[in-house]
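Scrolling down, you'll hit the structures one after another.
FYI, it's all coordinate maths here, none of it is from the lab. The structure presented is a predicted model; accordingly, all values stated were derived computationally and were not measured. Cβ atoms are built from the backbone, for glycine too; each structure is taken alone.
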Structure 1
Amino acid sequence: MNAKEILDVKGRKIFSISEDATVSAAVEELANFKIGLLIIKNSRGDITGVISERDIVQKILHAKKETDKVRIKEIMTTKENIVVAEESDDIQSLMNTMTEKKIRHIPIFRGAELTGVISIGDVVKNMLEIKDYEIKTLIDYISGKYPG
């Protein structure tokens, strides 16, 4: 299974917000949509970064700054520092990257086009489904139900 297949099932909705919006607005978006990452865009619609729940906790709440006075562009992870994956990357590669980089969301690209975002929950869910299928196949084989 690869990132494209996960997005085909999960959906490709991309949640974004302006880099000039306040962190307070980002918090509202994250809460309203029950998501953990927003793609940040400039006034031309270009991707300039991402902001996650972790960014907000570490850079705003921990520093005791007011969320309605700080602009997203001041604390976002900039485009140059975003960890990304390709649609062709397999699920194990996604898991390894997310674990190694200690991130919970990864934007997925097809070439230069952003096609979706995958969370660690999406990866774990799909890995468990793969394992369940493998276990069922082995049980069927051992019990003689598998025509192999």
Structure 2
Amino acid sequence: METPWIDILNAAAAVATAAGVMIAVWQIKLQIKQQVTDFEDDLDREYREIALALPIEALLGEPLPSEKQQLALEQFHRYFDLANQQVFLRQTNRITDARWGIWMDEMQINLAKPAFGVAWGEIKTRAPGEFILFRRLESTAFDTDPREW
């Protein structure tokens, strides 16, 4: 006669264990999502730091006088290095679809600005072996997803 109680307790323990596992899995997924968000946010902060170091005229889409363009070349180089890294991270599936869409749009918009275009032209010429992934994305007119390469 004691068997039904043992069966009920065993069933309850199994349900509790299953619920605990489901909660643990849910927490792990949330933690991973938060880590990805934090990682992407760190790269956004790096972009903002670079943008703050660039001449405001460049960010507003105005051409820069030659001397000012040359003085900003190091910061442009940092920008294109970051962009290349972002393409690599997307290629290796470490960037979410939503964030990649934002980044790729920003890359395309920035490259269309005169000062960015001049800097990119000079950097491409002077450093032909660098920024291979960004070059590849540019060659497709920003119309491919590096994750599919």
Given -26000 as the derived value for helix-only ellipticity at 222 nm (-39500 (n - 2.57) for each DSSP H run of 4 or more, over all residues; to 500), which of the supplied structures 1, 2 does it correspond to? 2
Read-out FRET efficiency 1/(1 + (r/R0)^6) of positions 33 and 57 (r between Cβ atoms, R0 = 41 Å, to 0.05), computed value 1.00, structure in 1, 2: 1
Upon calculation of mean count of other Cβ atoms within 10 Å over residues 17-24 from the atomic coordinates, which of the structures 1, 2 produces 10.0? 2
Of the structures labelled 1, 2, one was used to calculate FRET efficiency 1/(1 + (r/R0)^6) of positions 25 and 65 (r between Cβ atoms, R0 = 35 Å, to 0.05), giving 0.05. Name it. 2
Tell me which structure, out of 1, 2, gives 0.05 once FRET efficiency 1/(1 + (r/R0)^6) of positions 73 and 137 (r between Cβ atoms, R0 = 30 Å, to 0.05) is calculated. 1
In terms of mean projected area of the Cα convex hull in nm², which of structures 1, 2 is highest? 2
